[in-house]
Structure I
Amino acid sequence: MDFLELFDACVRETKPHLDEYTKPTTLDISLKEEDIGLDSLDVTLTLVLISDIYGIPEADDFNIPVGSLREVRDYMLENKNKDFDSIEAAMESVT
């Protein structure tokens with residue numbers, strides 16, 4: 001499953017207005033507002049949703065590194081309890 005596509009799908013699920021959002025094209029993009037167009041609440045809601053998709057307990061949400069999307073992906077893959085074959089299946093599991 002492509003993590004950039006999953007991240008984008010989660011942003012679109014949690015953020016009603018995408019005016020400032022820049023869809024990431026690389027895992028090396030930072031999660032700073034000036035780079036990706038998401039404020040801290042947007043990032044938090046998106047990461048909580050991704051954690052839910054991967055079956056990571058809510059208590060661990062504060063352990064997610066937020067330097068770059070690569071750090072987020074690596075953390076999710078190392079700590080996941082669930083996996084999906086497609087973005088659609090992943091999103092259906094939480095909506």
Structure II
Amino acid sequence: MVQTYQGYFQEDGQFISGNTLIKLPTLRRTIVNVLDEEPDVEQEQKKEINQQRVMQILNIINQAREVENELTDEDWDELANIRDTTNAGLSRTAS
């Protein structure tokens with residue numbers, strides 16, 4: 001069986017794929033290709049920031065779902081009619 005890994009060796013010899021430490025199998029024949037390419041730290045930081053944003057959005061959605069069951073019929077009617085009141089000035093045409 002052949003397993004393929006893509007990542008970077010850190011200075012301490014640990015192998016990192018993405019942000020995950022990969023434990024390579026021991027006592028196995030190994031072929032290593034080393035490319036002249038450094039890790040894109042900025043790209044990894046962007047991924048981490050995006051992941052944090054996704055978690056924040058999921059938290060907001062989950063909180064909204066919890067509150068949704070507490071809304072009354074009057075609350076739902078108000079939400080349904082809110083667009084008419086907020087877009088009142090936007091429906092005018094320019095002359």
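Out of I, II, choose the structure whose coordinates give distance in nm of label points 7 Å out along Cα→Cβ at positions 23 and 39 equal to 2.5 when calculated. Derived from I, not from the others.
So distance in nm of label points 7 Å out along Cα→Cβ at positions 31 and 63, computed for just one structure, reads 1.5; which one of I, II is that? The correct label is I. When relative contact order in percent (Cα under 8 Å, 6 or more apart) is computed for each of I, II, which one produces 32? Label of the originating structure: I.
Identify the structure, out of I, II, from whose coordinates distance in nm of label points 7 Å out along Cα→Cβ at positions 47 and 71 was calculated to give 0.8. The value was obtained from structure I.
Of the structures I, II, report the one carrying the highest value of Rg/Rh (Cα atoms, Kirkwood Rh).
Values: I: 0.92; II: 1.34.
The maximum falls on structure II.
Every number in this text was worked out from the coordinates using simple rules, so none of it is lab data. All figures in this text were calculated on a predicted structure; none of them were measured in a lab. Cβ atoms are built from the backbone, for glycine too; each structure is taken alone.
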